[in-house]
Structure 1
Amino acid sequence: MTRQRLVHAQDISIQLFKAIEAHHLITAGQTEAQLNEAVCDLALKEFGIAQHWHKKIVRAGKNTLAIYPDNPPDRMINKDDILFIDLGPIVEGYEADIGRTYVLGNDARKWKLKNDVEAAWYEIQAWFRQQTILKASILFQYAADKAAEYGWEFGGAIAGHIVGKYPHEQPLDPQSLELDIHPDNPNDIFLTDAEGNERHWILELQFVDRRNEIGAYFEQLL
């Protein structure tokens with residue numbers, strides 16, 4: 001049941017991203033903060049999404065190198081930028097976590113980066129579905145290796161985390177990495193929670209090209 005509700009939350013969130021595109025919200029000449037506000041207004045007006053369980057992120061240009069905890073200065077979106085949007089909508093009490101990358105203009109390298117991170121996500125998901133025992137650290141390394149396979153650097157500090165009914169499970173130790181796909185988490189991600197319930201994981205990929213100061217992001221339910 002939880003899985004079905006999480007998939008439903010994700011489906012609604014994907015519809016939101018399609019509406020963002022249909023309304024042509026992603027344009028040059030506005031700041032990241034302005035686009036963020038427009039996206040949140042659309043989420044509320046068309047989908048009734050009033051709450052997000054994590055901070056709402058729009059990052060463009062060199063800010064696409066920043067990781068989640070960072071708070072880079074608000075940046076103007078330019079006509080040839082690459083940018084990504086990362087949202088955590090709460091839909092009917094359940095969490096989604098969706099990240100997508102967009103390219104303004106025709107820069108071939110930026111388009112390749114965007115397309116590669118998405119293709120890699122589905123390749124990792126296919127591999128994951130063949131596993132029955134899998135340490136979080138191994139999954140992180142597989143994601144990092146996949147970035148290198150495509151010719152990029154893995155830019156994230158983690159490669160995902162759990163989601164669930166809002167608010168989702170938290171570790172007893174706030175410093176613990178057990179609910180993150182992190183290189184220092186040796187736990188099997190197929191372990192159940194303390195009540196014996198299945199955990200549900202988000203896979204998030206951030207591939208970067210530091211020399212050209214560009215990054216791309218793709219995230220959804222694993």
Structure 2
Amino acid sequence: MTLLTVCGLSKRFGTEWALRDAAFDVRAGEILGLIGPNGSGKTTLLECLAALLPPDGGEVRWEGVLLRPRDRARRLFYLPEGIAPWPAQTVGEALAFFARLQGGGLRREATESLDLDEILGRPLGTLSKGQRRRALLALGLAAPHPLLLLDEPFDGLDLRQTRQAAALLRAEAARGRTLLLSIHQLVDAARVCDRFALLSGGRVLGAGDLATLRATAGLPEGDLEEVFLALA
């Protein structure tokens with residue numbers, strides 16, 4: 001079932017188009033990867049979806065019904081890449097507070113998979129980039145919203161941590177949660193995503209699973225990197 005439909009979303013900063021007629025859909029219970037290099041418009045697209053930025057054109061629909069900006073906070077939870085909230089609070093305090101605030105819950109599986117036990121007593125402001133990213137991923141998963149928008153969820157993680165986080169996100173999708181991930185590392189995207197929307201220069205070059213994108217690019221045996229380069 002199609003959960004979210006993005007129709008012709010556009011955003012301009014001055015004379016520069018950050019997004020131009022972006023269109024794709026997100027299906028219930030899947031992990032969709034928004035794929036593209038830095039500067040391709042991924043973060044701008046997520047911020048427009050989350051109603052943090054007003055688009056200059058296009059619309060967003062939820063199960064076929066227009067989803068107005070004021071209604072999106074009930075459906076979508078957006079976790080930006082570079083935030084550092086509550087620097088004086090410990091990781092454990094922040095996670096417990098957020099879970100209570102959202103009416104959700106923090107599963108033990110999340111803290112174990114993200115290796116958070118060793119940093120639960122440390123203030124968020126003292127964490128390294130990778131440690132903070134793991135803590136924020138746990139925070140995002142504690143939100144009860146049916147669709148999570150995660151901007152670069154693996155940024156700052158080493159290979160083992162990335163694999164653990166990917167497995168955790170796959171388990172989340174298996175429970176019925178839908179995830180839209182912005183990812184610039186194609187290896188990570190291929191590992192975790194069911195389908196992809198390829199973004200370059202603010203435009204969606206193609207959307208679908210790898211087989212569909214291979215057919216679009218005319219590369220029946222190409223990997224995700226080769227397909228992206230062919231379409232770009």
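Quick notes
- When distance in nm of label points 7 Å out along Cα→Cβ at positions 118 and 150 is computed across structures 1, 2, the figure 1.1 traces back to 1.
- Origin of the derived value 0.6 (distance in nm of label points 7 Å out along Cα→Cβ at positions 54 and 86; candidates 1, 2): 1
- Between structures 1, 2, the greatest calculated value of volume of the Cα convex hull per residue in Å³, for residues 78-181 alone is seen in 1.
- Computed 4.5 for distance in nm of label points 7 Å out along Cα→Cβ at positions 30 and 190 - originating structure among 1, 2: 1
- At a computed 23 (relative contact order in percent (Cα under 8 Å, 6 or more apart)), which of 1, 2: 1
- Structure (1, 2) behind the derived value 0.55 of FRET efficiency 1/(1 + (r/R0)^6) of positions 142 and 166 (r between Cβ atoms, R0 = 30 Å, to 0.05): 1
FYI, it's all coordinate maths here, none of it is from the lab. These numbers were taken from a predicted model, which means no experiment stands behind them. Cβ atoms are built from the backbone, for glycine too; each structure is taken alone.
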